[in-house]
Structure 1
Amino acid sequence: MGELISERIKRNARELKLLGLAETADELVDRAESAKLGYREFLDLVLETEVGVLEGRRYASRLKLSGLPHHKTLDEFDIAFQPTLDPKRVAELRSLRFVERRVCALILGPPGVGKGHIAVGLAMDALRAGYLVRYVTLDDLISELRSADQAGKLKSKLAQFLRPHLLVLDEIGYRTLEPADANRFFQLINRRYTHSAMIITSNKKVSEWATLLGDEILAAAILDRLLHDAEVLAGGEGLLLFPECPSFCWRGCGCGRFSRSRSP
């Protein structure tokens, strides 16, 4: 009789998509009997277990869809490896307030200082917090947007990149963009501006982005949006952007390198 009831519980649980209960029904009953749980306590145990299984499946799905190149966490990052990094700044980023505020986090520095690890680690934190994340390198992004534009589907492709709460855009600075590619890149940045958060890694100073994008006015428009209320993390030798310009050569800067007016 007991076996028949157990099988019926599992069958009904699967029918109701309660997969956690279907897999652990006997174990939960044994725990309840061992702990002499009351009815309410047992029901609470069952539901808590089911919610845990559901969240685990959702997390696995978010992780798979994120496209992250690896799953290293920030707990695995040796902050002592980059003594110029301020642990308080890293902790602030890990709070994910920049995601809630829908602003950009720029991680700047030369190759080999751990920019990618930090970006992926923050993305892992965001995934665990329930946010949708998408990772893409600049090369892959440009290729996707170009192909979509050629197929007459640029609008729908841009809409896809609007869906994640957090977009991680890695490896900016390793190639100079063609004018059409730079324009499509601007369209993406402009659509996500104030809509959703981004993490951007680059081996270039902000002052070099005009050369990277091939157009100073377009660079100004992009940077105006990225740097608005942005969190900026810099590490490695010579990585404090450029000390003579504490405003990142942008807002409030008197060096005259860029126009301070917003470009359309």
Structure 2
Amino acid sequence: MLIRFLSVFLTVGAVVAAVAGAAVSGGTPPSPVAVDAVDYAYAMPPTLKGPVVALRLRNRGKELHEFSLGRVDGTHTVADVIAAFEARKEPAWLLDVGGPGLVSPGATLTYTRILKPGRYVFLCAVPDHAGRSHLQHGMIRAFTVTGGGSTTTPTPAAVITAAKSGFVVPAIGAGTQTLELRNRAGAGRGFLLATLNPGKTQADVERWTKQIEGTGKQPRGAMPMTLLGAMQTIRSGASVFVTVKLDAGRSYHVSDDESGAEATFTPR
């Protein structure tokens, strides 16, 4: 497996991703809204129009960051979310709805999905170079999704399907492509998209991974791979869409850590 990373997902709440729905056609997809991760905060608008939202996610920091996404029901606050997360509690009012996951410094992707109206948080629990969670630095951002926006998802250039036996990946062209990530596995599946950086090998990735797993600290220096996010676990029958720049002739890897499913593809 290209990436055997110590994933730090939002672990409080059931992994349901119930707000990720099937593709909807007819109309105009929403324009992307900028969501920037820096060291250690998210910059984004406080309100988004749904039900279909498009987020242009950029890691503009110097460290690896995570876009874990949770829905906060009732009148609970950001402080309540942090307290539940740190206590590893699973309150019914906090649902892990699956976010784009881990995104390397300098990486950009556009993430489009259906979100029900309500209050949400992005948070990052990746450790810094000293082993302190980014969440402890205050890296959490609340926002509200309302109605009145687009009801149309984008038309994908290709569909990557999570089936019971693994990923089914068609021929994918180079350049900026919109990919539908479709789960038909009969169980929850994630889609982690990654690629080795030039001159790096799988052995370099394994050394980097063992260092963060063994020390609990994010290694200093450039990462041997680029993590392009994509999607944490979504339920079977659901889809999300990612728009990302793919280099011709470069190998990309899509994987789901929980099931062990993985596949590689090379855009042409």
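Remarks
- Computed 23.9, 84 for Rg and Dmax of the Cα atoms in Å - originating structure among 1, 2: 1
- Entry that produces 10.9 once mean count of other Cβ atoms within 10 Å over residues 32-39 is calculated, selected from 1, 2: 1
- Winner on distance in nm of label points 7 Å out along Cα→Cβ at positions 144 and 168 once structures 1, 2 are ranked, highest first: 2
- Comparison across structures 1, 2 (criterion: relative contact order in percent (Cα under 8 Å, 6 or more apart)) gives the highest value for 2.
- helix-only ellipticity at 222 nm (-39500 (n - 2.57) for each DSSP H run of 4 or more, over all residues; to 500) derived as -2500 - corresponding label from 1, 2: 2
None of the figures in this text is laboratory data; all of them are computed from the coordinates on show. Being a predicted model, the structure only gives us computed values, none of them experimental. Cβ atoms are built from the backbone, for glycine too; each structure is taken alone.
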